[in-house]
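Following are the structures in question.
Every number in this text was worked out from the coordinates using simple rules, so none of it is lab data. Predicted model, so just to flag it, every value in this text is computed and none were measured. Cβ atoms are built from the backbone, for glycine too; each structure is taken alone.
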Structure P
């Protein structure tokens, strides 16, 4: 949701194409990450987590290649900025949530 908000704000200031580039850049990172997370937590995964990580980054590389091949006018800065945010936000949110829970448990 945060990335959609960032893309909308970027779209207001920089135009619709920048917003679309940011959404595609975020999707390139989030779709393989979601697939890996679903596969590893399903309990049916027969593939090693190391191979899943390799598949995740390989799929992201293929996704970037597809984005820039299908839309050559895409702005690489917007795509890579959104993909960096998509890559960094989940661990940062987990850390933030854990610290918030630690503070509330200390008060009790």
Structure Q
């Protein structure tokens, strides 16, 4: 990745150079993450039943939040005729869904009741 990004930066125009810089950054991050993971024992990454259940429950609720958010936006669009396009709000819905999953996972982990 780092080599291909360096080639893009060296031989292409400005837009592709920015993409190449992103690929270089991604390659460096992957290399550092692999170094970190390779120093841990194999048993460190095996999840227990509780953590799996917390992720499942947080995922179910985050999915519900995302579906309710889409339904509310569609309802607002139908009644007030705002002409909201899905491609305009898809990134916002995705970000809300991901952050709600992270927050719910943290909440259920702190609560310790699954």
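Structure above, values below:
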read-out: With helix-only ellipticity at 222 nm (-39500 (n - 2.57) for each DSSP H run of 4 or more, over all residues; to 500) derived as -28500, matching label from P, Q; value: Q
read-out: If relative contact order in percent (Cα under 8 Å, 6 or more apart) is computed and equals 24, the structure in P, Q; value: Q
read-out: Of the structures P, Q, the one that 35, 30, 7 was derived from, the read-out being semi-axes √(5λ) of the Cα gyration tensor in Å; value: Q
read-out: FRET efficiency 1/(1 + (r/R0)^6) of positions 21 and 61 (r between Cβ atoms, R0 = 41 Å, to 0.05) from the coordinates reads 1.00; which among P, Q; value: P
read-out: Winner on distance in nm of label points 7 Å out along Cα→Cβ at positions 13 and 29 once structures P, Q are ranked, highest first; value: Q
